[in-house]
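Chemist: Listed below are the structures to be examined.
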Structure 1
Amino acid sequence: MKARFITASDLILQMSQAKKEKRYDAFLRQAVMSPALLVIDEIGYFPMSKEDAHHFFQVISRRYERGSTIVTSNLVFSQWSSIFANDKVVTTAILDRLLHHSHVINILGDSYRLKEKKEEEMNGSNLYEFEPRKSKK
């Protein structure tokens, strides 16, 4: 199975560049539609402009019912409007297509990175809390 993994910010950057270079449709065919599985990571890590939100809608719209898509986000769906330039119409259209035939997996708790780091800590110190050292007198 042909698959492609890309962050949302890289995808939007590449789409914007393709549009500037007048190869937008070719980019959509090759990078967006070609893989059987498209994994888009970090949705919501950076907010998108209105134009970026429309680019992202094109990805979801074109893949809708034509290819499997996995998206990852640390935001609940009610916060997604803030990702897409507070455009509720675009946000609703994206979510409508994403959720129609989807399986939502809600993962609670520490990320695997934090979990691994905590397991590595042998001395009981908490990496994420600041504890000033006591000076020796």
Structure 2
Amino acid sequence: MAKKAPTLDTPFKKGETVLAARAVRGAPEGTTGKIKLINGLGEYDGNTPWMRYWVRFDDIGLVGQVSHDDLVRPKQYGAWLDREEERKRAELAALTQTAEATTEAPAEAADAGGGVAALIPAALLERSKAAKARLLGG
């Protein structure tokens, strides 16, 4: 039976050589090291493992509690960069959609006569106006 090739999400094994894909507590991006200890949870939300590693980085020493997302196998670094670029694009698209929704929402709320002011009792709004006038002298 043929061995299955590891993916970016395949957990590392003890003794495996890894590359710091991001800067990790004293280890700059691109530093190589070896996995010394593996800990974490196999499946914390039903399907996603939460893995942490202790890694002995070259010229830096032992660094603990390094996230799986911050490490990559040297041969898979290009694939990791592609995945990060795609993740950033998706994040930017989500932020853009959120920004568009928030700029449209106040206009819709004003048209509907609603908004946050509709949720605040009128007596509190009047008291706030009076206090502001007292403090600002207006």
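Only the coordinates and a few stated rules stand behind these numbers; no lab work does. Predicted, not measured: the structure shown is a model, and the values here were computed from it.
Chemist: Using Rg/Rh (Cα atoms, Kirkwood Rh) as the calculated read-out, with 1.13 as its value, let me know the right label among 1, 2.
Modeler: 1
Chemist: For structures 1, 2, which has the highest computed value of relative contact order in percent (Cα under 8 Å, 6 or more apart)?
Modeler: 1
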